[in-house]
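Quick heads-up: structures coming right below.
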Structure I
């Protein structure tokens, strides 16, 4: 490649950083999607119990639970799914473009299964009460299989971002899809889906009218059986962890305090939930009321949120490992940008460009938008003004030039010395309160130092901590 790619227009969501916007939407969508997947399995289980009049309680429960599944999962799941695409295109259009370009037929296959899931679910919702047990089971099985295969196809794409494996060299669809993290991730999400569905079943059982305390207890005991796969989740989590690149593991084990904290949150929430569910509900067959069931479901949501944060964050400094950095710049483009620049080629104006005192600050503002804004704001969440506020002018120049070594989970700076100096001046100007007058920096000695630091840093990713390098050999 000998030229820079086309630029995409990017939107800001200050004071929220872009990752928080798409991350918040994604967590809700993932939780609802897993509820839909596990809900289909739970309904098949209860329909089997109800077949032939074997368990009339199960038949009554199915109709009420499916209404909750349709209203919550279908409606909110569809809205958050559309919201995911909308925000992703605004936040990181190039990443979405790469995913669609590499796996367009996989996406098409997933959407086919999703359509089947919706059709089967709607048919059961409208006609299920009038159908025979055999036909009810056929519709529910169709719904459940379609929902799980929707997960199957999406899981391959999502796990590819972190563990592309042989795809890096081969660049084929199936080498990327069946990547090292595919199976542990798929099995872990399947177990999570069944657990979430069982917990929400406990809420629905308590909310449905017409059941006595003994009937509710019997239904909760049966729903709890779907939590048994939680026994395998620790082993699946370890398996998935071991498939990750060495530097990704290092972020979780102390390299990134935030990721270590969220990993502890995911593990702690899962252990508390699993301990209560397996010991209290499955083994001791305890009855739980609606408040307790809701609390346990909230704990499952917290575990999902923490786990998704860790999965997303562990890809750093990439959004697609070894291929595309978090700021949507490829490793090859970094090399080109060091010579030809990057921000100066951005054709899109800044929202308040007329307020900038000089062209150097405009260039710095574009550099921030292109390279920093996907993970940082200026004054809000993860704001650069706060992060670099204690650095001297010289420290800003050196630390940004050596960015991937200053913070190894950051991508290298993509641009030449003039663009880096423009970014340094922009951060200083913004930190000073955006005064109306700001002198352009034309210090030849400073630019010479920046060039030397950029050359020393190189254009590759940061180094993995020594302990991890030894463990990888």
Structure II
């Protein structure tokens, strides 16, 4: 049997962390088993539909390298892949239920339903609509909701993550299949679509677990084989006390991309957020994830979201790309992340800067703040200089003397490269009898006025003889 999975998001706004993880696991399983991944856009909630959200979903999946085999753009034999274009299909399946006596048109007004709900609340009993099922129902037509006529009973099923499950008849109810506006509810549409498209594994958030008995009743009424059900645990807020939401600091996936998080790191992090292969490995390529993934290693408890871990992982991937694929490979990812003044410099120079700064980056956007002094003259800030925790041990006279000694030493160099610069710096330590933290902090701040910088000899090598000496002289004069 061919494995067919699906990712079925709603185009109702930005695509968040939880949405994306619900796409990653179906993708990994489909690729591992040489199956198919279907992208289906569940756009029947017209009140919440957001223009451009579908394109955002497609763009995000493409950025992460999660290619779908059927769906928008690529097409396929099971289209249309937008639920709003499948109305005739839902209505056809609805008529099957009506014909079998398992669905009915419901003329009850929302006000009357609310009255039933209040009555149950006063009687302190659960509200079940099937207990108020209308005795006389009209012929179903657009403008009247269509409800499922449930036959309450116990159900047992196996969830690939949660294990063996069972429930009693008390949770079964007459759920709405087709709304007043003619559009199907999620509860009905996804079951029809999965059946029509041959989906074998339904992966979705654990919040749908409580609705599963009603889904099982529909499978049964429609004579549809049950797919394998896979409930994905919640992604929890950093405190671990609730489901992750917009207010918990997690940004949309596109915001992380705009901040310079790599797709490899995002895929790696989210795949491991609620899954592991039993090893201590933390950094996985996409191919390694495909090879290692298994449903039985998805944890059944919530996974705490940790942005610090994501940024650490991104730093690991930045270094991995540089070390394994070379400076040019990482440089191609940096477009749009440099300071504006970097536009005046050629690629070769920026690659030199990247080569000495890359191992300090957490995200590519760090380039803007960490490399400014390579592309423009830093403003001399003597207060910043003399209050540095190492430089403040020196008097102004000592600072001036040390700067002049440094200028003299560096001016005498015949070769301006990292090795000769390091030799000169080591000789200066002996000649001045100063500690490395004191002397090197003074020189570093004088040429960068930045909170931190790469190794001093590498920084001076990239800046070049003329700029380095000019900056040291300018600070000496200012002192």
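Just so you know, all these numbers are worked out from the coordinates, no wet-lab data involved. The structure displayed is predicted, hence computed values, not measured ones. Cβ atoms are built from the backbone, for glycine too; each structure is taken alone.
For Kirkwood radius over Cα pairs in Å, for residues 87-166 alone, find whichever of I, II sits highest and give me its label.
II
Comparing I, II, where is distance in nm of label points 7 Å out along Cα→Cβ at positions 159 and 327 highest?
Working: I: 3.2; II: 5.3.
Of structures I, II, the maximum of distance in nm of label points 7 Å out along Cα→Cβ at positions 159 and 327 occurs in II.
Here FRET efficiency 1/(1 + (r/R0)^6) of positions 111 and 239 (r between Cβ atoms, R0 = 30 Å, to 0.05) was calculated and came to 0.15; which of the structures I, II was it taken from? Could the numbers behind the result be given before it?
Values: I: 0.55; II: 0.15.
Derived from II, not from the others.
Also, I was wondering about something else. Given a value of -13500 for helix-only ellipticity at 222 nm (-39500 (n - 2.57) for each DSSP H run of 4 or more, over all residues; to 500), calculated from one of I, II, which structure does it belong to? Before the final figure, lay out the partial values.
Values: I: -21000; II: -13500.
Among I, II, the structure yielding -13500 for helix-only ellipticity at 222 nm (-39500 (n - 2.57) for each DSSP H run of 4 or more, over all residues; to 500) is II.
Tell me which structure, out of I, II, gives 1.37 once Cα Rg over 2.2 N^0.38 Å is calculated.
II
If relative contact order in percent (Cα under 8 Å, 6 or more apart) is calculated from each of I, II, which structure is the one that comes out at 17?
Numbers: I: 17; II: 12.
Among I, II, the structure yielding 17 for relative contact order in percent (Cα under 8 Å, 6 or more apart) is I.
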